[in-house]
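The data blocks that follow each hold one structure.
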Structure I
Amino acid sequence: MEFFRGVNIDWMGKAKYFVALSLTLLAIGAISIIHQGGLRYGIDFRGGTLVYVRFAGPPPIDQLRKSLDAAGLTNNTLQQISGEIGNASSSHDVVIGLESHGQGDAEALDAGKTAIIGVLQKMYGQQDTKPDFNSQSPAALTSFLTQKAPLSLGTTAGDRYTKLAQALADSRDKEHGGIVTNLDDLKNVSGANPATIADLKDSFSLGNFAIRNVEIVGPKVGAQLRRQAIFATLYALAGMLIYIAFRFEWVFGAAAVIAVFHDVLITLGLFSLFHYEISLTVIAALLTLVGYSMNDTIVIFDRVRENTRLMRREPLPDIVNRSINQTLSRTILTSGLTFLTVLVLYLMGGEVLRSFSFAMVVGVVIGTYSSFGIAAPIVVVWNKFRGQKAVVRAGSAA
């Protein structure tokens with residue numbers, strides 16, 4: 001399929017506009033990073049505790065922040081999640097982050113989780129001595145059902161109680177989004193009878209919040225992950241530079257790597273501008289961006305090499321322009337479809353994938369544009385200093 005035939009756009013004549021756009025985006029990103037004191041790293045890299053909390057009603061963000069500050073947990077971050085989890089809305093979910101400044105250990109980090117839970121309990125004034133049903137695991141529910149024997153099966157019917165406990169937990173987590181506000185809502189669970197519901201009411205309370213998940217990363221581990229992420233990106237760029245220098249010529253490899261650096265820096269600047277955190281999933285997205293941008297650049301450079309054999313007497317800017325125009329249909333198809341996919345992921349993937357999908361959306365656009373707006377002009381500019389014949393001869397020899 002080919003959308004464009006006979007296209008004759010002077011891309012190299014417009015290179016100064018591409019460079020101006022890139023410099024503007026880089027400057028905006030740099031100002032944002034400096035203004036905010038650096039990039040925002042996730043718990044993966046800076047170390048600390050993340051507690052995922054689901055509230056029975058709209059989360060009181062302001063009250064929660066004041067309560068955390070009053071408890072001395074001033075190094076906290078609050079992020080409300082929007083989206084869908086199962087059949088329930090996740091708009092009542094909040095991620096509470098507690099950064100660890102010291103070296104700490106597992107016990108100190110776990111204490112952060114305990115402190116956050118203590119603040120929540122104090123804020124809601126939960127004085128009930130009964131355990132919270134929403135925090136019970138399937139194993140704990142199985143033990144409870146076996147002791148109570150609400151099905152009158154005796155204490156030997158372990159499999160029946162295990163299945164019932166799992167069904168109750170699944171109903172809570174999948175149908176009610178992890179928090180049950182009325183135990184009567186569980187009466188339709190397979191295997192439950194009125195005696196089961198009555199025993200649950202007698203033995204459990206229902207809190208105003210439920211802890212959905214806890215993530216703990218030590219500061220040393222976070223620093224190590226940060227270094228490894230940087231090295232992984234640099235190794236990928238070095239490997240691509242060597243490959244392109246061998247396959248084409250070193251100036252082509254240098255131009256491609258500069259363009260990829262340009263893509264990564266602009267993406268990081270936009271992350272700072274829109275207040276997204278850098279996490280391990282974002283590093284995965286950046287590495288994907290590096291490969292995607294490099295692939296698009298190689299396609300154009302390969303066509304430039306082919307055209308140098310056919311257009312030996314033509315100036316290099318004309319050869320590059322024709323090569324970009326010839327691959328324009330392929331670029332629009334691949335980049336356009338990829339962009340639509342990651343855009344849907346960004347709009348509908350939920351808060352958990354928001355940073356990853358944002359990096360992909362930005363990366364596809366910037367990576368595609370940099371192939372013809374940054375990498376190709378660098379080769380042409382270098383040609384002015386080196387001489388066209390040398391570049392053409394190198395392309396023919398390759």
Structure II
Amino acid sequence: MTALINTTAAGRFLINNYGWALVASALLLLSTATLSLVPLGIMAAVGIYRVGRNPGVIYKDKSSRALLLLFLCLWLPQLISLVDAVNLARSAKTVLSYPLYLFCGIFIILELAKPGNFSRLSLAFLVIATAWCIDAFIQYATGVNLFGYPYESGGLSGMFYPKLRLGIVLAVLVPIVLETLRKTNKENVLSWLILAPFVVVVLLSGRRSAWIMLVLGLLAYVPLVFLTLSRNTKYILLVAVCIVSLLVAYVCVKNPEINRRVILLTGIFSSAQQAEWATSNRTPVWDTAYNMLEDNWINGVGPRSFRYGYKAYADEDNLFIQQGRTGQTHPHLVFLEIAVETGVTGIAGFILFYFTVLRFWWRGRRDTGAVAWTSSVLAAAFPLNAHMAFYGSYWGGFLWLLIACAISAASARQGE
């Protein structure tokens with residue numbers, strides 16, 4: 001009898017909490033190569049089912065309309081690019097599967113509208129990000145993480161081993177982590193001290209793109225939060241920020257790999273060779289992308305088709321076509337990737353997309369929760385990011401998950 005009661009209680013818990021748990025599991029599984037696509041696919045399937053049963057949800061619900069607008073900004077240019085895509089099959093696969101993010105986002109918005117779900121999800125994000133951070137410190141201190149993954153020179157990988165994705169994902173999550181910890185600790189100013197270990201891990205990850213996103217996210221989040229604090233709290237916070245800054249400076253000086261990367265980055269304009277080192281030899285990729293853009297400036301070469309046109313547009317001495325190599329999979333610069341693969345129509349759509357997110361950020365400036373989530377979206381979609389493919393499934397899934405959560409945060413502020 002007791003077992004039956006426990007089973008029933010567990011069943012009720014799953015029924016009441018499966019929505020936010022699926023979103024949290026998608027974040028957790030980003031540490032794997034592709035498993036995050038499983039919960040994303042489940043959410044998309046349920047979203048399709050719900051829209052099929054109630055098509056009016058897209059245009060009757062304000063949050064769903066906002067999601068649809070942002071989605072069309074990025075998807076319609078992809079659709080137009082299919083007209084003369086370099087590799088129609090590959091581009092069509094991306095374009096035709098992209099709407100799954102829309103239905104996944106609708107599922108997230110509907111689930112997070114239920115009482116308590118948004119708070120539970122925020123806490124789950126905090127726990128997951130903190131676990132990644134602790135695991136990374138263990139890897140750095142002992143040479144292996146909790147799963148036995150080794151620390152290799154060049155950057156911390158933590159649970160993301162062998163990929164160096166830990167830093168770029170954590171950098172995006174920092175505003176959300178800070179805000180959630182502040183709320184759960186009744187806005188205790190000491191909560192800001194958690195910024196120190198997160199910044200150190202992002203630095204030790206060795207990804208300069210992560211450093212840029214971290215700075216961008218904090219610049220979008222911290223000043224607006226600072227304005228909401230009392231005078232005494234502001235003074236305490238300034239002291240805490242100074243302590244964190246000194247710790248970061250110490251890590252930069254004492255860690256030779258970080259020190260080397262900082263020196264390279266600061267000398268990017270000193271010489272052509274220094275620029276090559278600072279950008280990890282990406283200037284040949286950018287030159288090829290520019291050549292490709294000149295011939296396909298209206299609607300681009302098609303999403304994810306950059307690799308298939310690389311060799312035809314690369315110079316003879318291009319580093320990435322020597323010794324039988326076929327080039328790069330994407331331009332390693334978001335704005336350039338969008339321009340090359342979807343042309344000026346894609347750039348126009350992306351500008352509208354980014355300014356719409358900025359509008360959400362500014363309209364929610366009096367609510368720190370909405371600011372935190374939109375700050376993370378602004379960092380994840382920053383046009384000068386140079387890490388993952390913007391139209392790729394890994395970063396695309398992460399980005400649209402954040403977008404749906406950010407819209408939900410704004411809706412919660414407005415009492416929807």
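Each value in this text was obtained by applying a stated rule to the coordinates, not by laboratory testing. The structure presented is a predicted model; accordingly, all values stated were derived computationally and were not measured. Cβ atoms are built from the backbone, for glycine too; each structure is taken alone.
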Item checked: Source structure (of I, II) for distance in nm of label points 7 Å out along Cα→Cβ at positions 62 and 206, computed value 2.8 -> I
Check: Which of I, II yields 1.17 for Cα Rg over 2.2 N^0.38 Å, for residues 14-213 alone, as computed?
Finding: II
Notebook entry, point to check: Among the shown structures I, II, from which was the value -20000 of helix-only ellipticity at 222 nm (-39500 (n - 2.57) for each DSSP H run of 4 or more, over all residues; to 500) calculated?
Noted result: I
Item checked: Test item: Rg and Dmax of the Cα atoms in Å calculated as 28.6, 94, pick one of I, II -> I
Item checked: Per relative contact order in percent (Cα under 8 Å, 6 or more apart), the highest-valued of structures I, II -> I
